[in-house]
Structure 1
């Protein structure tokens, strides 16, 4: 009389195959999450750029680097609805970076990027130098 069923080896092979497939699926989902974060950052940076340009039109200067989002939120010329935070900063509530050139004619708004290693510099000619995975917008020559 023959007993029907699976051997322990067959069951272990099926479990291993399922585990591999689940791992591949999780990697794929993580990739989609990262793409969504990058898209979100690009949208935030564009929003900040529009707010900074609107502030500039009203005040004939760009907002100061210190507390720039607070200035954009201030009445009576409020041009931003809420503080926008960089989702790639591990410690949480950190604003996007913002730098003015020394002559204050060019600016750059940036995120440290997906690998958390991004950095940017801006010179007085509006030239941007970006390193790592930085994501940025500028009114200079990016």
Structure 2
């Protein structure tokens, strides 16, 4: 085993031609080539990761737009794009700016936090930013 390690180090330091000859004569093991099915699964997994990352970036950009408008929805709701958050954001984009009305759209455990939601949904609205928010979150 010791010789193989030394031999491997010596071959790594030599030229590609030497490595090719060593591979032909069985001194080196060939590279692993995954099966077609395994390659397909890897491609799907990579693509899903890319889509997830892209969606996360869109949500983060949307949250930045909300923070710029001084709307602190993320400090009250754990998921800004959940059912309650989406309902509030849709109404906000359609022009509803009353925090009490928006807070009434909360569902589930978020309904217990309506007073905090009213404070969090009080902000300065610029319609150009809200339109951008709609494009970011509701594609």
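Readers should treat all values here as calculations from the given coordinates under stated rules, not as data from a laboratory. This structure is a prediction, so every number in the text was calculated from the model and none was measured. Cβ atoms are built from the backbone, for glycine too; each structure is taken alone.
Summary of values
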| read-out | value |
| --- | --- |
| Which entry (1, 2) yields the derived value 79, 32, 29 for Cα extents along the principal axes in Å | 2 |
| Parent structure of the calculated result -20500, given that helix-only ellipticity at 222 nm (-39500 (n - 2.57) for each DSSP H run of 4 or more, over all residues; to 500) is the read-out and 1, 2 the choices | 2 |
| Origin of the value 2.9, where distance in nm of label points 7 Å out along Cα→Cβ at positions 52 and 68 was derived from one of 1, 2 | 2 |
| Label whose coordinates, when relative contact order in percent (Cα under 8 Å, 6 or more apart) is calculated, return 16 (choices 1, 2) | 1 |
